[in-house]
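Asks: The next part holds the structures, each set out as structure tokens.
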Structure I
Amino acid sequence: MRAARFSGGVVALLALAIFVNYVDRGNLATAAPLIKTELKLTNTQMGTLISAFFWIYVPGQLVAAWLISRINAYRTLALGLAVWSAATILTGFVSGFAALLALRIILGLGESAGFPASSKLLAQHLPPRRLGSANALVSAGIMLGPAAGTFFGGLLIAHAGWRPLFMLFGAASLLWLAPWLMSTRALSLDHRRIPPAAEPTFRALMARRELWACAIGHLAANYPFYLVLSWLPLYLVKQQGYSLTDMAKLGGLVYVLSAVISLTSGAFADRWMARGASSTRVRKTLMITASLVSIACMLMCAFGGPQLAIAGLVLSSVGNGLGSFNLYAIGQTLAGPAAAGKWIGLQNCIGNISGIIAPILTGAIIDLTGAFSLAFLAAALIGAVGLACWTVGLRRIEPIAW
């Protein structure tokens, strides 16, 4: 029997799943100006709601990695998307803080399947020299999800209120399941017929210096991104005086630029490696550059006037675009096909602790100081820790012999 082929269409569906993932998780931030007013929530409560997603999303990475080894990555991703789509739909019906909190936790549980599953599949089917473009396409979903959510969601809530946003976007997310199940049915069956390769244990992974450098570097790279993802709409509307429509346009621009830079630099990285450059040289160069740009942008937002702060937000797209796909390509390369699901599960688990910290800490700082400046400064300092991880913490980027 002829083996099923892992086609470009499957990679595109993986990217679409991550796109949907980020649209649905970002809906709360997009609708925050209206939800905060209608439900009479404080900034700290809003930060808690945004952070609550990560309370289960972080440990859920390990559960997803375990589930992948039991039922395979194809089925794990489908199950996760069904759960998070249902949570999104139900959010449109809530009337209080407690219900919102519960649904954000369920949303995090479903979405925890996204990156361990996609990374397992990419590492399993693609060589390291092709991981740049593939991860860049998936990472474009990270950027375009908030772009579409901020732009179209902002326009929708400006005309119809915030509840239809969750109902319509959640229902649209479920449509992804049909092409995914049809396109991957044969691949999933082939995977179940082949005896699984021996995988290192979580304990063996955690004994590796490289895992900790990647995980802490991931946390530091995520912190500025999650600050912007969680608070950009409120920052533009409340601090800079933008209308909901103008907020949607500027917020969308930041994410679209990030996606364009990710796709461009992903293709560039693959070409660079095809010409003989090592994974170490290519990945470290791009991650160090991304870290430096991110730090500079956060400092512009912290200490600059309104125009310089907005310029910093726009330029942050460069750091996001250069860094996002490399975070996963580095982990996939080090782990190899057998360990990629568990490695990315651990890396993403630790890396997304920043998703718990950034929203709450930012909200508390705003309530305490009445401004965003110290929140951006904290992001710059945490970014400096990431820079140290990529420069001295991670020595070489090549497959580990398990």
Structure II
Amino acid sequence: MSGRLLLFGGTAEGREILTYGLPAICCVATEYGAKMLEGTKNAEIRTGRISAAQIAELINERGISCVIDATHPYAAEATDNIRRACDETGTPRRRVRRAKSFYGGASVVSSCAEAADELDKCSGNVLLTTGSKELSPFKKVKGFRERLFVRVLPAEESISLALAVGFAKERIIAAQGPFTVAENEADLRRAGAEIIVTKDGGAPGGMEEKLLAAERLGVKVIVIARPPDNGCTVKQAVFWARRTLGLPRPPFFPMYTDIEKEKTVVVGGGAVALRRAGTLNRCGAKVTVIAPEMMSEFKNAGFELIKRPYRGGDLAGAALAVAATGCREVNRLVENEAEGRSIPVNSADLAEAGGFYFPSLIEENGVTVSVSSSGTDPKLTKFVSDKLRKILPLIIEEAKKNCSKTGEGANIECVER
């Protein structure tokens, strides 16, 4: 092992990452964030906001090898500081994204200032659940002291920020979430709210419970949209960190599944796409290859060829997908569509970005063997596979002779299962 992980986020995602036991320094902004991480092992917890320069200093002083940003989806300033520090020090970084909620009937705005503009055009009491740091824009709402209630953390700093903006004590609801549907309903009734303004904190932020409470009471919902976020999942970030730090991991479970006649989509026209399309074809899948340019070997390989760039919707009906374009931005689009459709996806250029990993497949006389280093060492996988290809026919031949001698041939399939 070399170096250490620097993790940012007193969030549900941050805590989940630490449950994997990675040796880490974990930076959280608040005491509440530190409390969320109580009981985690192998982690040094640092509390307090930190600038880009301080992050860079920490990276250099503590021998940090990689950084994971698992801060809140709306912590844009923190994410920017982390990015700048990693760029300055040349430290590899991954951003963890939180799954978005579905809020079909809500009014969506881009900022607190835009939400305040919306409130200024209408009447009725409002419950703000946007946090304490971005309350200033709501001062411009006509009659904000009478119309607006605000829900913040029960921390002295949060309450002081609300008071400083001009909210009266009786209109500040100081409580610790996430909240149940019943608790949200109670707060909406207390405020006499006809409108709730919120950010999409996803499942960890109790977004679904807010939306359901608002629906039950006939309260209008205004959602402040998240900043753009092209991050990865927690599992993908942990996979990447382990590989970067040279840490062991449990082996992948080698699940064999039947994909005969199933639609599979390979996006890309190069050598890697050709190999993976060929493997899928050998397994009986119907392979569609999509790329504006393709190697000549694709022509008579038995694939359906679509010679154009990938488009959203190309994965409709697919059982699995492969992103092998050689362009990270295009591969990410494929990964995002696959995730949205719950389709397993393999990413050729960034192993941890996909949902499954291509093994080296060896087939001989009806026997299939797959070799994988759990995505950590492709050279080792190739070396072992090459050796197995040479000796597998001999092993099978020996097995057949032994089984025929002992009369145990009929039991081979049962043992394999």
Structure III
Amino acid sequence: MSIDRVGVVKAFAQTRMAHAFLRTREDIERHQTKLWRRLAPTLARTPALAAHAGAPFTDLPVVEPSVMRAGLGDWNSLGLSASEIMAGAEAAESGGAGELRPGVFAGYSTGSSGVRGAFLSSAEERARYLGQSLAKLLPPPLLRRRRIGLCLRADNALYRDVANAGPFQFRFWSVGTPSAERAKQIEAHAPDILIAPSHVLAELARFAEAGTFKPPMFERLYYGAEPMGDAERAWIAAALGARPDPIYQATEGFLGAACQHGTLHLNEDSIAFELEPIAASDRYRLIVTDLRRTSQPMVRVRLDDLVQALDEPCRCGSALRAVAPIEGRISDIWLWQDAFVFPKQVEDELGKAVPPSADWRAVASAESVSLACEPEHADRAKSALTALLADAGVARPVTATALTPQTSPKRRRVQWIDG
């Protein structure tokens, strides 16, 4: 499969120019308005959006991802049916190409909410994605030959194109690969840049401390798909020799990336973000409109992620909005009537109570909080959670249970269970 290298270079240059010329909020808003106008023909070809072609995007209704999943046939501009898209995604999941039209591929997201989202990517969109990603993620010098490693739940055409996009040696690892085997393969490949879920980087750090994994000389480490606490981030940085920085990607698009200082910036050069406040807190939900995506338009899609905007400008000087690393989902907030505890609060308190290398899970319900951790840390962890609940005005018992192996492809350390 060939890659449109001209398209990659064009997207790379556009992204770098946007970083240079988008210096104020007014610059960003003008740029987004221009991109939105260019998207009108795509909306006209998309059944779910055709009636709104030409209107300001803020006039369009806000939609939930579940609505789009339920109506895949109406949420693409290529005339593909839902059954065609799902069949292509299933083929890609099984190791096939997943090609639906020449250059158009389907795949599944990693499904952190428990529901996998099917997505489409055209050859033009993959070239743009790669050019944008390389512009945002590669450290200088840009043209140096590099080894890039990616660990996710499943491979697809969007990632396989990396190997053909430039002077790169690309390797993919599945999160389903046994951790010791994967560590040996990563050591052998010795990637300069590694992108992986938080729990995979934690596994590598444990192997490094045990002397069974020799970390390569990483130029950059990126984590995504799962939250990472501050204490865990510092521990992984010490164990692997490079600070893990956040990358924010979802079925809805490439949403954000860390700058050289490790600050997460939203990709406002190609996506419009609306911040919907969460009552009585400094958190927000994002409503995203991808201003460049054409095969499967994403217009005013409300996400479930918890976002904190940073008040101080980043040292890198970028005008793109800076946010704290994603701490979890709305559904992970512990909520008892008017009292609530956010996932980051749980991460922070347990990060002080147990070693950062320790694994744990904390699940709350209306009646109690259940903590799963290693027995030697149980008392301190229980005390930390009990104090956190008391500070929030909540009186609920905290019980400790044995830590069982993770069965989900995504780590969810902080959860709320209804019922």
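Please treat every number below as a calculation from the coordinates, not as lab data. Since the model is a prediction, treat every value here as computed from it, not as a measurement. Cβ atoms are built from the backbone, for glycine too; each structure is taken alone.
Asks: Using the calculated result 5, 25, 35, 25, 9, 1, 0 for P(r) over Cα pairs in 10 Å bins from 0, in percent, pick out the matching structure from I, II, III.
Replies: Corresponding structure: I.
Asks: Quick one: FRET efficiency 1/(1 + (r/R0)^6) of positions 232 and 392 (r between Cβ atoms, R0 = 35 Å, to 0.05) came out at 0.45 when computed from one of I, II, III, so which one is it?
Replies: This figure was derived from II.
Asks: Looking just at relative contact order in percent (Cα under 8 Å, 6 or more apart), which of the labels I, II, III belongs to the structure with the highest value?
Replies: I
Asks: For the read-out mean count of other Cβ atoms within 10 Å over residues 80-87, a value of 21.5 was computed from one structure; give its label from I, II, III.
Replies: It was calculated from structure I.
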